[in-house]
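Asker: So, here come the structures, one by one.
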Structure P
Amino acid sequence: MILYLVRHGYSIANQKRLVTGTPTDYLTTMGREQAARLGEWLLPYGILPDRYFVSQWGRARETAELVFPGSAWTVDHRLGETDAGEVADLPLQDFLANYSEFHADPTNKYPGGESHFELNYRVVSWLDEQLASSCESILAVTHSGPISCLLQYVLKMDMSVFPAFVPMHATVTIVRFSQTNSGWCGRLVGFSLGPQATVQAVING
């Protein structure tokens, strides 16, 4: 099975440098342009996944429609970004000034929200569910946090280093899974691929 992971385009919460923003966050003009360019960049490769998933967050859903317009999207809340609760719309700099040790332990919960450990649990449960089904390819439009969780799980990296991966906005990351005697084995084929000039990778590598 091949898993395509798309990070949403540049959003209002990103522009304001908030902790995470909320599901009501949408793309900026730049973010919409990024998503449209990614869709154009992917078009020649003829990627036609068996299933299309998207998080419930506005910035992800908007990106999904721009990258693969008209596709039959399944909204799955497990693919949403970390729920930062009461501090979601707080500038990240202000949050870190008051919670300087927050990232030292992935089980630390945002006030009124969830921990990165809980994020990891729900995202990995989504992946395990997909691997248990009969499917050749899946595409998911999601966020930096969930993508890092999935890659760390595939590469057997614990959450103490979260986030180990931070894909650029409106890029695609590809993981290829194969069945072995001990279960599924994942291989990172390409990370943060897209039309940006800084990316030096080939999608079919």
Structure Q
Amino acid sequence: MALFAPIYARCLRWASHHRAPGFLAAMSAAESVIFPVPPDVMLIPMTLAQPQRWARFALICTVASLLGGLLGYVLGSYLLDALWPWIERLGWAGTFVRVQGLFAEYGFWIVFVAGFTPIPYKIFTLASGATGIGLLPFIVGSFVGRGARFFLVAGLVAWGGERLQRSLQRYIEWLGWIVAIVLVALALWLELRG
């Protein structure tokens, strides 16, 4: 039974839609505050569908992610007490406390690393505001980190182009199941540790 191939094909069709850049921006902004799915899941198919527009798509992700990150920063600054029960319900409390310690020690660099890596960026946006890291270091770290990530991903996908798309179509079922198994194993491991 093919599960991931039809999803992949649908994503490629949606990626060519005239409103796809708006959806990409909304997803990028939301992911910086609350949405659990990274914008890469839309950035990659959009870049595969229109490789000549890769830089535009990466810029949309970067700017929208920074705007969403600023919302997370404001929420962390002013609404942490109100948001704390929600953070605990989502299981982010322990991670949040560890992140606060990292902010105290590393400041700007922790924002840059969080922006570049697949670490849940939303935790860092809230923690940046809650720990009082300066707004300018937050903006610069976020813009450089997120920008580097999105431009790297989109650039590599555009460079891989048709060859990458053919490989993905050929192996998408295997890749999809491998990613699903890894995510389930990671969730179980985190649950057993906690």
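Asker: Kindly point out which one of P, Q the value -9000 was derived from, the read-out being helix-only ellipticity at 222 nm (-39500 (n - 2.57) for each DSSP H run of 4 or more, over all residues; to 500). Please list the in-between numbers first.
Answerer: On the way: P: -9000; Q: -28500.
Attributed to the structure labelled P.
Asker: A further question follows. One of P, Q was used to compute distance in nm of label points 7 Å out along Cα→Cβ at positions 92 and 132, and the result was 3.4. Which label is that?
Answerer: On the way: P: 3.4; Q: 2.2.
Value 3.4 for distance in nm of label points 7 Å out along Cα→Cβ at positions 92 and 132 corresponds to P out of P, Q.
Asker: Starting from the value 2.5: which structure in P, Q was distance in nm of label points 7 Å out along Cα→Cβ at positions 68 and 100 calculated from? Mind dumping the intermediate values first?
Answerer: Values: P: 4.5; Q: 2.5.
Only one of P, Q returns 2.5 for distance in nm of label points 7 Å out along Cα→Cβ at positions 68 and 100, namely Q.
Asker: Name the one structure among P, Q that semi-axes √(5λ) of the Cα gyration tensor in Å of 31, 21, 14 was derived from. Please list the in-between numbers first.
Answerer: Details: P: 26, 21, 15; Q: 31, 21, 14.
Going through each structure in turn, the value belongs to Q.
Asker: To which of P, Q does the computed value 2.1 (distance in nm of label points 7 Å out along Cα→Cβ at positions 36 and 124) belong?
Answerer: Values: P: 4.0; Q: 2.1.
Derived from the structure labelled Q.
Read-outs: derived from the displayed coordinates by stated rules, not from any lab. Nothing here was measured: the structure is a model prediction, and the numbers come from that model. Cβ atoms are built from the backbone, for glycine too; each structure is taken alone.
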